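There are structures below to look over.
Values in this text are rule-based calculations from the coordinates and carry no lab data. Predicted model only: the values in this text are computed from it and were never measured. Cβ atoms are built from the backbone, for glycine too; each structure is taken alone.
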Structure 1
Amino acid sequence: MLKQYLDIHPEVKKALEEKKAVVALESTIISHGMPYPQNIQTAKNVEKIVRENGAVPATIGILNGRLKVGLTDEELEYMGKGKNILKASRRDLPFIISKGLNGATTVASTMIIANLAGIKIFVTGGIGGVHREAQETFDISADLMELANTNVAVVCAGAKSILDIGLTLEYLETHGVPVVGFQTKEFPAFFTRKSGFSVDYYIDSELELARALKAKWDLNLKGGIVIGNPIPKEYEMDFDSINNAIEDALTEAKNKGIKGKETTPFLLSKIKAITGGKSLESNIQLVYNNAKLGAKLAVELSKIY
């Protein structure tokens, strides 16, 4: 039944059949998260880093209503500068497919499609979460519910700093999603290595992580794991400076009535402008760092799973 919806790139399909390491990558960061041409350069470099560390990259997107697991260079280019590419989360998939539209996949929808293809490791920049003032707006990312239900591990630099990280972690705890720190006891906050919040478990090696994932899924404990991988020290931003920029961007978004799925792209764009582009460079470097860890984790998991 899946064949009528799902196209798996031959290289990715071969790797999966041979039980080799495969890493899923999202496309929202390409179509909505970064400007052209940095988005394409970053996407290609991420795929290169995954390969250099022993795994096969599978960038995921939706083209003409087809779920694509692994994009060609031409498809990647189209995702980076094409028009009318919708931001696709779980709720959007049936309609984008049935209408034959194009979609860039969020954390939630990338997890869904990766799981359909049999990919267990997914690398992104930062997960979505509970937005600030959510007690009034109820603005909570679908990423969190997906993490509670879909058996895919997510390597990230924590939750985006624009969110309420404390409430995000509380939500994940309520839904039984483990939050681990890779060589850190503090949950990272995307642009910075610190957030003021602790992780559930400190993990020191990719093999230890792989064993935990195997145990979780062998026990049929539904859902993923959040793996917080801090941005490298040389690329992290000053904690106070980035938080001041976030507060300014949040105030402007509120004044302009920007809500829902438009919030995150707007805030990241404003923060880039406020920081003179430094936030974009940090964003790129943390994704590279996550790609390296994700590939190594996928390799270890492929040996024991």
Structure 2
Amino acid sequence: MDSLDLIRTFREVASHGSFSRAATKLDVSKATVSKYIAELETRLGVRLLNRSTRAVSLTDAGALLLERSKPMMEMFELTQAEVQEHANHPTGRLRISAPLGSGQGDLPKLLGQFMGHYPDVCVSLQLTNRPIDMAEDAIDLALHFGPIEDENLIVRKLARRDLVVCASPLYWKKHGKPAHPRELAGHDALTQSRLGSHPAWRFEVDGQPFDVEVRSRMDATEAAPLIEIALQGFGVIYMPEMLVQPHVDHGELVPVLQDYVRSDMWLSAAYLQRRHNSAALRALLDFLESRFGGRGKTRG
């Protein structure tokens, strides 16, 4: 039996001076109260209550326990109420991870809107492309772009995110536009550092994955420097359409190979377990799904 339950039972007996009245207050049997008091006395190795057929009184040890246990029980009850508040009302701090480059997209705006709806929720945002252990790193929600291989995670797909291969008009004029993904092997690629020293870009040909090893002229941990170098005419980039759309709209970058870009790239939210999540996490999941139109599905 939990020590807090034993102490709570002891305090009710001491307060009412009766096993019967304590049992009524706790909504248990008198025998259960007697059992709990005996268990507590056994654990502490000392008698806490003097018992007679007509009365119950405290021993010196019992009086000490009654006095010292009061702040402990008050603290526990206060903490319990606050923890239950996390379960029932969106409050507290949410720790979120997202890929590098997410700060350039819609994420900051969405988080600001969410915080406006839920003023008692605070957010810690970690932008990284390194693999994370959500339990070890204390991450409540991980936003991913692309397939998630970890079968232990609950994954809620939020929205498809199209990719685009593009370069500046000057670059295409100088090097020629590819008609097939394999031709990219002869071009200057601007790549994400996470792809390593032998980067490969994945496409789809006849519905099947088609990987092309590319020659990286420059790599970076974030998209912004690669986009800037592409705008200057020094290479080809392959990244989410939302990051380059303004430049495409203005003719500064020109897309190619749109019939071959991979179709399995989703923005997804991953979390550790389906049950007993905080109200804040549930609210954030629902908020993100509503903002993205609920076009995805949950896995796990």
Structure 3
Amino acid sequence: MKIAFIGLGRMGWHMAAHLQRAGHTLSVYDTSPTLPADWAKAFGGHAAASIAEAVIRAELVMTSLPADAALSAVWELAQPTLAPGAIWVDHSTTSAEIARRLAKIAAAEGRHFIDAPVSGGTVGAEKGTLAIMAGADPVAWKVVEPVMAAYAQRCSLIGEPGAGQLTKMSNQICVAGIGQALAEGLAFAEHNGLDPRKVLDVMLKGSSTSWMMENRAETMIEGKFDFGFSTTLMRKDLGLVMDEARRADVSLPVTGLVAQLLSDVSAMGLENADWCSLMQRQRRVQSGK
């Protein structure tokens, strides 16, 4: 399948690589002047000089972008050369509103837009074990689901356009609360003179275990956060969640609190560190410094 992949960040780089290895024909683009050529050198495919060039004759367009504004800009730049009948799969985490709007525009033009945010982080992208949650027309979904299997362990059609983004928001609500709880629990153990690794070993075999505990607790104890999903991006995601909650008149007290705590983490100079650096904030608070 001829695919245009736009956005070669921490996630997109690996996802595009899996598609190339699966035998698809890729044309890639990124706002970085060097990433497309670096990617093509590593994996093959075509490094496009522009978005318009990337999407020419592409049956499938895939995007992995930071926010609504970037998606909107890429969408506009792609329109002049976007192929009739093309399917657009957006793996960005955006508002449900823009997903619904672009799906409506695409449908009126005889195309398809699918909101398909992912979970699993950079490790999942690299290993090809992501979980995808999507809002899509069932006909288009049948076309893209086997393609996404190149980098996803689970692909789930949740409902109509926008449903994928709402599902990702639900995911982030749960993850954010667990992340802060983990920071509090581990820092509490440290503060009281316990060996946090021994405490962790017990918890991993008890009722408090989770993906977050299994995959992030050790690095939180070590104070290593030079990887993964940045504080800035998690703040953006929780901002989307809180905006949607206000529109729906839903109370999210824990999520709102974690969003505030992440602003403290950012003020500590950890805006580009993995968002689980909430642990460093908790340590600072408990030390009284």
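Some observations on this one:
- Taking volume of the Cα convex hull per residue in Å³, for residues 79-174 alone as the measure, the highest value among 1, 2, 3 is held by 2.
- Origin of the value -12000, where helix-only ellipticity at 222 nm (-39500 (n - 2.57) for each DSSP H run of 4 or more, over all residues; to 500) was derived from one of 1, 2, 3: 2
- Value 2.2, calculated as distance in nm of label points 7 Å out along Cα→Cβ at positions 127 and 239, assigned to which of 1, 2, 3: 1
- Parent structure of the calculated result 27, 23, 19, given that semi-axes √(5λ) of the Cα gyration tensor in Å is the read-out and 1, 2, 3 the choices: 1
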